[in-house]
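Where a number appears in this text, it was derived from the coordinates with a stated rule and is not lab data. Predicted model, so just to flag it, every value in this text is computed and none were measured. Cβ atoms are built from the backbone, for glycine too; each structure is taken alone.
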Structure 1
Amino acid sequence: MIELDGSFGEGGGALIRISVALSALSKQPLRIFNIRANRPKKGLAAQHLTAVKSVAELCDASIQGLEIGSTEIVFSPGNLKGGSYDLNIKTAGSISLVLQAFMIPAAFASSPVNISVRGGTDVRWSPPINYLQKVMLPVLEKMGYYMNIDLVTRGHYPRGSGLVKASIKPVTKLKSIELLEMEIDSIKGISHSVNLPRHVAERQAKSAEKILSRNGWDVDIEIEHSDDSISPGSGIFLWTEGNTPLGGSSIGEPGKIAEKVGQEAAMMLLNFLNAQAPLDKYMGDQIIPYMAIAGDSLINVAEYTLHAHTNIHIVETLTGKKFKVMGKLGEKSIISCK
């Protein structure tokens, strides 16, 4: 049985999600202890529990310690299988983070996989669902990974209640990837407001457009407004199209003006553009398990983060693959995997 200290490195939910996903893929039993030991609220939260449960259902795993607040779990996987899965986080916990765990082993099931998840689509401390659609999936498609994500209803904090449906095609092997140069064709965006005035989304978009234009970039931002959710909120997501996509996002909060939301998203994207790397810092950590699965991969990332450092530790422990990082934490870096 493989044992992992849940307080290592970043010490958050990513360690749980990725280790359980790779355990399912390799059929290696796993024990994780000290789960989120350094966080104000130690142990499993609702979205972590749902992520582990989703992977467990996918491979008929038995689990010990799967409850809110648990600081230790033992995950014993069975065989991966296709089919349809329906999950409800029951809070505004991130749907994107649940999917990030589920989608790693799901592509290697014996038949297609369909999943519906209810929860938060645009919430703090996690990538918005549009990031998975517009940044993560286009990168993974270069590796032969095929997934479709349908955003049915947006969910914001504190109610959640968003709905996302996804389908994943089975593969037998991923292709290696080499991404070293940034090539940008255009910048696009979605500015959305739910159960709020339409002008909130419009002001977010105008603010982002102004900043990007001032820095020499044209952008085409779609306004998305609806009143069909019990979960009011707003946000904006910007992405580049071309050789590889980069993303920038921000969400509305009580007391935060719409112009600030647009500004934050535009500045985030500009920071990645100025780094002249084909992967932003978030994709730089999310691609780590896929690099190990494919092997012989090489990437250039805008910033080497503690999340990426933690993910490399997890992946090396569970797969035996070796990574090399040419760069330092907080800096633009080249990452390779053999």
Structure 2
Amino acid sequence: MTNRIHITNLYGMGGTAKLAQDRATEVARQLGFRELPVAYDERLRDPDYFDKKVDGILTGLEFGDTVIFQSPVWITSKVERDFIDRVRLYQGKVVIFINDVPPMMFAGNRELMPLFIELYNKADLLIVSSENMKKYLISKGVTVKKFVIQNLWDIPVDFISNSETKYMSRINFAGSNEKFKIVEKLQSSDIDLEIYDHKPEDKIIPENIHYHGYVNETKLLAELHEGGFGLVWSEDEQVKNYMHYCNSYKVSTYLRAGIPLIVHNNISCRKLVEDNHWGIVVDSLEEAVERVKAMSEDEYRKYAESVSKVSALLRDSYFTKKMLIDTIYKL
């Protein structure tokens, strides 16, 4: 009998973390993998409850099966380590697909890094966001020899577009200014800034700043497709540093929408952006504004044509399929 392949999927959470795991699981199912549903449940901290719950999750596992574990599950790294130990009893292969690294995301969690390194070292192969992430984890003590690089999140969403993407002297930003702190740097420029975030109350909004509120993904893609540039940026040093290693969902959102990127020169996907002509790489938001203002429509069109090619790949879940197939091949 051929050994089967399973992938975990997190339930009981919302937001991008859940969406990312759902989409990876959907592609895995298309490839014939089986889903192992893992509930976000604080009671898993209790050993007795953990034993009962995990026994139920692994009911369909057979000797020699491969399990791809999507991490984190946002409870504790101990829960994840114990889960992997239980899977190991079946003597199959274990892959950890690292969606995010909590100790790198939040300054207050830095001391937890050794525990996550211990978790990652339980794997036969690690799926990581970028080459930068791979090198960083090795520098922190990861001894796993096999890696697959994810590169981009897929956005398998269709949206209605009534026109071609056009050059516009505007920057689009899908995210919270409270987290990314970009408005202060752009409020005095003569470039329009379109923010998909709730408008702050009791604040005077500069004329060039326009708040659209939160919109669903399909509507967001359609509106972004109209034109301009997609900004992937943070003035918060902690967030900016993490962007050097992680895969930002914003990158894929803008590319799927068909608009060129504006990214910091330290971002993890810098080489992809430069090599594939997906947008502009800059040192500061001031430089970004100047580059947008100086760009010709012809130059913008060339960026948009390059972006349209990867947009089709993101729609068809190309990067997830390749990631999973490469993973099984390397095992």
Structure 3
Amino acid sequence: MIRSASGLASVIVATLSVAGFATSATAEWEPTRPVEFIVPAGTGGGADQMARTIQGIVTKHSLMKQPLVVVNKSGGAGGEGFLDVKSAAGNPHKIIITLSNLFTTPLATGIPFNWKDLTPVAMLALDEFVLWVNADKPLKSAADYIAAVKAAPTGSIKMGGTGSKQEDQIITVALEKATGAKLTYIPYKGGGEVAVQLVGNHIDSTVNNPIEAVAQWRGGKLRPLCVFDAKPMAYDDPIADGQTWRDIPTCKSQGLDIEYLMLRGIFMAPRATPDQVAYYVELFKKVRDTAEWQDFMKSGAFNTTFMAGADYAKWVDGEDKRHEKLMKDAGFLAQGN
């Protein structure tokens, strides 16, 4: 974690807060002007929806004295957003919500950025990936999909996804390796647009996050075939035709040995002080305690794992190394990486 020297008293307060002996660490600092909440992705996708949900919760429950302003900066596969926050060293009024492009974008583009350029705050959740098809198609299972892909002319099956050389395309490459078939990957700016394209039959399948396609599933337009996780999702409220998230089988159980989960986490600009980090950790704990957040987690079938501090930084470092291998295996590394 990148920190600046902040004096012995601040260090002691932050340490006591972590140990549970003090609750006043957040009183050391709070925003004095509006906070920019950067989304390094397009509108309508999972990161955008989560950021705007957080914004709504913070506003409704008056969790901050200053406004939280969501700003989408999706240029360069999210690189625009990451470089913006990296360049704001010492500015605690700028935070960013991250997804896997935290790792994939610098590896694929070679931009001068690494997650260590930012200050980790907290993991809010982990997001699932689901294999989706248009509900008008006869495909009812992942086995049906595998058979259709293998039988189709090479490259004729179109897979839509968010961005290029990012998580959706990584999973697409894994699908190609698992099936031995060639898919045509078509990138879009965000998961919302991807879902719309699948509803319109402009593409044949997607691996959208649950939150990005739940409305279309509920509306009878899309059908989930399997989830790219080691176990089924833990939500059993009916979504469509009596089916629940828990009813969606794992892709592994359907003959596709692929697992992939994505970070939904918060970072700050470089040189954030311990009391500034502590303020946002406490803010997001309050957000997570609201009924609105619990409903959002359920509607998007999120894995609700929460991390902060050294545990979070260690997890992010491990994912960075894992993505470097995934990107290398897929042939997505920029020259020089």
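Taking FRET efficiency 1/(1 + (r/R0)^6) of positions 86 and 230 (r between Cβ atoms, R0 = 41 Å, to 0.05) as the measure, the highest value among 1, 2, 3 is held by 1. Structures 1, 2, 3 were shown, and Kirkwood radius over Cα pairs in Å, for residues 118-261 alone at 16.2 was computed from 1.
Source structure of the calculated read-out (distance in nm of label points 7 Å out along Cα→Cβ at positions 70 and 294, 2.3) within 1, 2, 3: 3. Which one of 1, 2, 3 has mean projected area of the Cα convex hull in nm², as calculated from the coordinates, equal to 17.7? Only structure 2 yields this read-out.
Where does the value 13.9 come from, among 1, 2, 3, when mean count of other Cβ atoms within 10 Å over residues 54-61 is the thing being computed? Computed on structure 2.
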